[in-house]
Structure I
Amino acid sequence: MEQTFPYLAVIMGTVLRLGVPILLTIAVVYLLSRLDRSWQSQALRDGAVSTAAQVRNTGCWDVNNCSKEQRQQCGAYAHPETPCWQYYRNSSGELREGCLGCDVFRKAPVPVAA
């Protein structure tokens, strides 16, 4: 009995030292994920976030009032399923300078994971 008590004390100390912070971390992560889901659903209800389909329907050719000839020569116009700024990314993944100031790019909603 005298030898068991020190082992139990070490085990209990380890459980308290490691278990309590781990349980608190799990609880905080759970509460923050619930809060995030709540904010996302509220943003969808309020219309602050659009769906990916709405993003695809807005093209820079509409905003910039491009002529029919300009649209026929535009690669982004030929691929309306991809946002225009994504189509014009260079090989290193950077956006064109003209896309950064474009209202279509600047006002595009952040995509929401389904």
Structure II
Amino acid sequence: MKRGEIYTANLNPNRGAEIGKIRPVLILQADWLNAINAVKTVVVLPLTSQVDPRRSLLHPIIKARGQLKADSQVVAEQPRALDRRRLGQGPLAALSPSEMAAVEQSLLMVMGMIS
């Protein structure tokens, strides 16, 4: 598993407005942490296939390719640390450097680190 790759993950159970279901997630965690077997969690961002171009500033659009069957948006305001056992199939696809830069920009805005 590498940063920038998309896997399926079981996000259930969810609470309130949290994204749930089994869905694609973007691996956000640094590769050096992903390589350490003792680290049993991984930081991810969920994807949604409910694409709304008006929200692309905070939800970068990822075009369908590889095993990612539908155009999707990264939901930057819902990062999660998941037990690695929640991950399923993958990698479905991998983001390009420019797509990853857009995700990072969105995440920085969500965290209040840039405006």
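Quick note: the coordinates plus some simple rules give every number you see, no bench work behind them. Note that the structure is predicted; figures quoted are calculated from it, not measured. Cβ atoms are built from the backbone, for glycine too; each structure is taken alone.
As an exercise: distance in nm of label points 7 Å out along Cα→Cβ at positions 2 and 106, calculated from one structure in I, II, equals 2.1. Which structure is it?
II
Of structures I, II, which gives 5.4 when distance in nm of label points 7 Å out along Cα→Cβ at positions 26 and 66 is computed from the coordinates?
Label of the source structure: I.
With relative contact order in percent (Cα under 8 Å, 6 or more apart) coming out at 30, pick the structure among I, II it was computed from.
Working through the options, I get structure II.
Matching task: 11, 26, 18, 14, 10, 9, 7, 4, 1, 0 is the computed value of P(r) over Cα pairs in 10 Å bins from 0, in percent. Pick the structure from I, II.
Matching structure: I.
With helix-only ellipticity at 222 nm (-39500 (n - 2.57) for each DSSP H run of 4 or more, over all residues; to 500) derived from the coordinates and found to be -4500, which of I, II does the value describe?
II
A value of 3.7 was computed for distance in nm of label points 7 Å out along Cα→Cβ at positions 42 and 74; which of I, II is the source structure?
I
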